[in-house]
Each structure stands twice: as C-alpha cells, then as structure tokens.
1. As an exercise: log10 I(q)/I(0) by the Debye sum over Cα atoms at q = 0.11, 0.12, 0.13, 0.19 Å⁻¹, for residues 203-298 alone, calculated from one structure in 1, 2, equals -0.52, -0.60, -0.69, -1.09. Which structure is it?
2. Of the structures 1, 2, report the one carrying the highest value of FRET efficiency 1/(1 + (r/R0)^6) of positions 283 and 459 (r between Cβ atoms, R0 = 35 Å, to 0.05).
3. Which of the displayed structures (1, 2) returns the greatest value of mean count of other Cβ atoms within 10 Å over residues 131-138 on calculation?
4. Tell me which structure, out of 1, 2, gives 23.1 once Kirkwood radius over Cα pairs in Å is calculated.
5. -12000 is what came out when helix-only ellipticity at 222 nm (-39500 (n - 2.57) for each DSSP H run of 4 or more, over all residues; to 500) was calculated for one structure; which of 1, 2 is it?
6. Ranked on FRET efficiency 1/(1 + (r/R0)^6) of positions 267 and 323 (r between Cβ atoms, R0 = 25 Å, to 0.05), which label among 1, 2 comes first with the largest value?
7. Using FRET efficiency 1/(1 + (r/R0)^6) of positions 107 and 411 (r between Cβ atoms, R0 = 41 Å, to 0.05) for the comparison, can you identify which of 1, 2 gives the largest number?
Structure 1
C-alpha cells in the first residue's frame, strides 16, 4: 500500500496544505486566503474557529478530493500555524475570544513595562532570556488577565495555534517543546515540564498545554474531527509546530552554521548553532539578538526572532501605489507583484538616494521597539513609485544585513544562508538580499514551505523517515544565487545611514506615538 503524509499550515494571510507520497513528492496542493483583523492600532487577531479550523477542514477535504487518495492511505498528519499566538479556549476547545497573534501584536505594552520593572534586568534575563517583549506569549496571557477577567476565569487552556489545531483533531492539548521553551518563557522548565512557581503572575499551571516534541505522535483523529476533515478515525497526528519552524525544516535547516530567513508577511529567521547563545546587545547600535534555545533538531540550539514587516511592507506599497495593476490582476491581468519586481529591477542599487525604514507596524528584532515607525528619507521630486518600490525591498534587505552583522559580532558568522517564503518569488528582492549579505543565497523550490515541512515532519513522526538527516537527504536541491560584490560594498556603506536613521530619530518616533 502506498503511504501518504498530510501537512497543513495556517499563516497570517493564507492557509496552505500539501499531500505528499512516500517518495516525498507533492501529490496535491491547496490553499485558502483570509484576512488579519486589526481592531485597534497595535492589535492583530484571527478568528480561530472561522479561520484556523474552518480552513484546515476545507483544505483537508480538498486535498483528498483533488488527489483521489483514499483517506485510509493517509498515514500521518502534521499541522503548523503562524508564530506563537495566544488563544483562550473553554473545556470543549471553543475559543473564548479571537486569537491574539504573535509578536506583531503589541497591545501588552503596559504588561511588558510592568514585568521588566517588577523583575528587574537581572531576573528578567534569567526568566525570559531577553528583555520582555511583544513576542513573549506570557505577556498576552497577562493582558487577558488584566483586561478581560471574565474570559480569563472561563479559560480552560491558553493555546498557541498549532496546539489548538491538534486539540481539535485529537482532543489532546499539547505544545511543541521548542515553542514552549522559547516563546512561552518563563512558564516551562528546561525539561519541558510546567514551571508552577513562575506561573503565579500569569495563569494556573493546569491552563497550559503539555509539552512534547514536534514529531511525537500525540493521538489519532477523533470521530468528530474525521467528519469535519474527511480523514479516517484514528489517523496518527504529530504535535506539530510553528510555521517558521516547519518552513525552516522544509528547506534544510537541520545542521549548525545554517541561517534561515523566511520572507512572508514578516521576516522571520532561525539560526541553527551548536551551542547555547546568551542574549546579545551590540555596542555599536546594531540591535539586540535574543538568547538561543534548544531547537527542534536533536543536539542543536537555535537563535530565532522576527521583524514586523516584510511582505506587509510590499503589500502596503502594492495597495498604495499599484491600485490599477491590482484591479487588472483581478480581471485576469498580470500579477501586481510581478510588475513590481520588474519595475524594482529597473532602478539601480540605492534607489537614487531614497531610503525607507520598514517599521510601519513597530519592530521586533533586532531593535525590539513597538513604538518605532517607518521613515521615507531622501525623498526628492525625481523619485517615482519604482524608486519607492525598490527602496522598500532594500529596507527589508538592510534589516536582514543588520542581523548578519550581529551574528558576526557575536563570533558566530553563518556558513550557509537559506531563504524561503513568498518573497523568494521576487528575484530582484532576493538578489538585493544576496548582494547585501555578500555570500551565496540558497533558494528552495516553490513548494518547499511550511505545509511541505509539516508533511515531512509527519513522515519522521510515523517512521517513514528515520531522522532529520534522512529528511535533509530527501529534500530537493533548489537553486543558488551569488552576490555582486561591487553592490555589496555599496550597500555596506549605505547601511550606516540606515542604522543611524533609527538611532537619531528613535526619541522623535516615541514622542509622535504618544501624542
């Protein structure tokens, strides 16, 4: 009997699922689009029932129908969702409010300030590994406790997205140990158990999910879930993980010295290293790198964080300056992003003196400043939308380069850079990033994404792949692009302006945000 593995990922704006065979090639591929709710400035949410679960079920049924595969031949299921979110559910796994999304949601600024002041710098570093920030799920739990006490009282579990999906599938509340020990600090111990003492300010210990490894089989599809997804009762389900972890693994982030940059709605990175790395603050103003943690890959550690804008910035450029092209696309015209990529390629490096800071939604890594704002600098009468378009791509490139500089300052320069995400479709953008990095860029096949990674993790979970090295060997080779070193030198010099733009305007940004 031929075996198949199902992987479904729920992202910020899109959900995608893949069914792969035991040759690890894609049999069927389906996707669904949704929106991200922004009820107040700094607030970002999803309706978990209507977006996450509904789209999971629809995609599962569509993959089965599209592939013609009998459900009983699907031998394992893996799921991932966007980042580490905060979703309170009742005892029936019914959401009690919209899910508060990952680090892009900055509503808990008061809670963050209180925690940093209450614990003090030394204790904060011991408990969180870095200054408390919007990427810490514990701050979102505390926000619910402070601002929505009735919901807090009714909460049976505080879940992240992947935990919610697997709970709906199996009835068991489990979280990937990598997510738990990273974004849920300080609520879990190093061994994966719940730290009851540290829960005091946040929630009861029993309100947290059980810790497991991403490839662990946690249960089988329930009768109710089988009816809703089209899968067979009892089909094994793995713990699953966050979308960036799945995507990183899908493109080969399985050994130390490899950095993975994911260009989706935000830019997310994981850097796989062979030792535990403590939080690092650059003395040169290049930013802060959060401390590392144990990675999904055995015997490795990971430094990871994300920015608040990558695709969201290019999306804003598209919606603001390419409205006609967007309308034409809806009427079967050329894709607006494809037109943008062509136009950006027509502008020389540096965008004729125009520079953009990409902080349109505040910023996480590496400046960790939710009050940061975007800047158009050097704007002149000869600039047009092409310059603005390219400058936005360069802004994300400078942010990437900023992280590479920090890694070098820490004494851990990467040997290999792998990229992935929707941004890799833009060849101009990838060449900009490659030129800034000054080293080759590995670009995977288009189908190597989070849902493909979910399916591959499911293959590991059920034993079809022996280990992560076997997984790496089963992956396609992709393509490699090389840098233009003349452009690299140019961007290296220009980066100093990018860095100083923020440092010199930080106080003004904060004053503007508080008026």
Structure 2
C-alpha cells in the first residue's frame, strides 16, 4: 500500500495534537547524571581548507542564522503547487536523463517540483576539479502524461527540483538499484540490498509534539560530489527553518546495509524549546502487542515495532511501539549513549501476510553517536492513528543543554539500515510482547477489578548454550501507577526461548510504566523490556 508524503502527514498530525489530544509525559531516568557541556561549532570540527566547498556551506549557515528567516519557492507557478496527487504521479523522470548515466557506478534521478513540494531545492554537482556547478531545471528530463501535459511549460531553469534519489548496483552489476532518496522538508530514506522503503530519517526535528506545533526544517540546497569508482558518495546540504540554520555532510555507502556518516553544524536563529537530533519517523498501526484487534486479514501492520537503546553503561533497553489512544511521549535519559535506533525486529513474512507492502522487509535505522551526544534523552512520540498511510511514530535524541539564539552545535554520528537487529549480543533478547485478559471467560463478572487486569507475556531468546535455571534465575518486574503480581519465568519452544508472564492492574485507569528483565545470581542477563500501557477507556 502506498504512503502519502511524510512531511504533509506530520503537519496534519501535529495540528491534530494541538486541538485537544491529551498529552502524557513519562520519563525513565536511568541514573543520577552529571552536567556535561554540548559541543559547539569550533576550529576542531570544521573542515576549513580541507574541504573549501563544505566550509563555505557552513559559513553560509552561520551568516543566515543572524538574518531573518525567508522561504524561497523559486517563483514556482501556483498551478504546479495546486496540482493533485494523480497529476503529480503522471510526471515521470526519464531514466536516460540520469546524472552520470553510463559514466559512473552511481546515477542520480530527480523529482519534479509542485504538489506537496512547494519549496524546491537548488542542486549543485561537484566534479574532479572541486568546483560546484548549479544544475538547472530542464523540463526535457521529465515526461508529462495525462492531466500533467498542461503543466509542462510552467517551469524554467530556476524552478529547482523537489529532491533526488541515488542509484547504485547493490544486487547485481546489470541494474542500478535505488538506495537513498532526499525528498520533502529534511526527510531522507535509505534501504540496503534486501530491504524496501519504510522508516524515514530526518536532518533535524524541532518542537515535536509540543502544544505550539512542530517546526519543520527544510533542506534548501544540495551539493552532490561525483564519487570515484568503488567509493561512497558524498552529499552536502543546507538546512533552514524559522529557528535554525544548518549545514550537513552525508557520506553514503550502499550495500547489504546502507550506511551514512552524518555531520551537522547547527546555528540557532531563535530559541529552540526542543531540539531533536538524528530523528526517525515511522508507522505503527497494530501489532502482536495491540490490545484492540483490527478487522483486517493481516496479523500485523507496521514499519517498525520497537525502539532500542544501549546506554553508556551497556544496559540494553527495548521499548515496543504502540498505537496509543492518546498522544504519548516517553523518554530514556543517559549520558553519551552507545547507540539507539528504531527497528523492525519482526522479519517473519507470516506475521504480516502483506504481499504489497512487504512489511517483513522494512529496515530499522541505527545511530552510533560520535560527537555531541552528551547529557540528554531519547524521546519517543507515539501519535494515535487509524490508517497505515499516517506516519505516527517519531524518535530522536534531545540534548539537555538549551539551544538558544546565537548558540551553535556540532553533531556527528553514523546512521545505518539494519535487518531485525543491529548487533549480536550475549543478553537474552525480547522477541515478542503480547497481552490479554488476566481472567478466564466469565470470571470478570465475579470480580469487576479482575476485568481491568491485564496479563503480559514477554518472550526472550535464550542465549546460545544457556538453560533456564529456576533456582538461580529471577524475573524482575517494576511498575509505576499499577500493581504487579503473579510473575513467572519458564522455558518455551524446546528451551530456545524464555517466557516471562505477569499481571498488571492499573491504578485508577492511569497509564502504567513498566520495566522487566531476567537476573541470574543477581546479574542481569537480558535486555530491559520497557513498556507503557494505556488502559482502554
């Protein structure tokens, strides 16, 4: 099933959140944290003479932050802005017009401006002489069919493009596969060899899920560096918003998993209430952990099913995603996390049965921080949705230190697509989360309190060679705003998995924040399962 544009959907979702959706803030604080200074833009993290074009992009962002914010629509004709989805879909890029066609392992294709993309981007190329050359818009790059024929003469060389996509022969030498696309606001999507598009990354998130409404930064200008044979491709970008100006460098390596080395130099034009670094945007309609079943032949529908974080102390926290009844914001606090990401951990075809969307092939995205990720929190925003066309899940790192007008920040991290899991570890890993009524049919009429009690069942993979030791192993379950009872831990699936079960009775229908993990002789030997349960009302 097709998705609508992520940027427009997010704007609509944010507007809905402002109009009275109950907001809940729950934080899981891992430890007492010491104050740590953020990294400012300085001589050590700028390329200077080593990369003069990139340095000029950074310098332009710095100057822009001292000026008032203005959006440039490149004089785009109003008829292009007002075209509908069907008309826009009938404008197609001609593959034979691809940049570097038959000249390079990589090819670049472009998107036509208009429809939802009312603010085109300027694109430059950088060749072996290291001199940037602006790529003019050329209508002959596109075919205009059906209702779009009347729009073919409404552009000129200054019209700009909506975005671009990158191609490289990942699967075989005969065909160049699309592996990355930059399109809409600061969104970009990545896929590896055996993956299909799902989750999106963003350059920056600002004031996500705040009552005043989210601010959406835009990439306004790109510089695509022509790569040498066998090398990754490098892209520079300028970012603008009412509050921030920025410069980005992306070094993108397609492959089994596509990896991107990201650097960003940010300059605050106005005070930012909530800064979101390395943001993800995804979709979760329903899954194995959903309390309310959907009238659909597909067992599960989601692009991602959980958020994983590895803290600086090597604690692994798995947080299954939900489609909540009310807007829900949760966070995990840490200093200098070792990694975090949003994953599609369930890669079994039989758990989706969708031959069109192929949800079992959707990748996760994993961030390995390098610089700038000091004291802060990983925030997860879950927005209620009734349709899979809406991207309703957002996650990002938000630094504790304020980002006010005149401030600068530097961040560096590696972003990678992953299939199911980003690494193999020694800890028992959560493979599924399920819930249901904690009473037998009919018993709820005997005691009304029992009808509101939920039973949770969490299955962990047993580490290789490990066996369940009932005397030395213990299930630890903690909860806030609810009573936990009847904890059990036992082996299932011929000992290949360990099942943890327990009852939860919410306190006065309040949202319950829970953690569960397995100990062996007092030492934690599993991931920490973290879950937020909203009782249906």
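1. Numbers: 1: -0.52, -0.60, -0.69, -1.09; 2: -0.52, -0.59, -0.66, -0.94.
This figure was derived from 1.
2. Working: 1: 0.20; 2: 0.90.
Largest calculated value belongs to 2.
3. Numbers: 1: 24.1; 2: 14.9.
Largest calculated value belongs to 1.
4. On the way: 1: 23.1; 2: 24.7.
Corresponding structure: 1.
5. Details: 1: -12000; 2: -2000.
Matching structure: 1.
6. Numbers: 1: 0.50; 2: 0.10.
Largest one: structure 1.
7. Values: 1: 0.65; 2: 0.85.
Result for FRET efficiency 1/(1 + (r/R0)^6) of positions 107 and 411 (r between Cβ atoms, R0 = 41 Å, to 0.05) over 1, 2: largest is 2.
Values quoted throughout were computed directly from the atomic coordinates according to the rules given, and no laboratory measurement underlies them. Quick caveat, the model's predicted, so the values are computed rather than measured. Cβ atoms are built from the backbone, for glycine too; each structure is taken alone.
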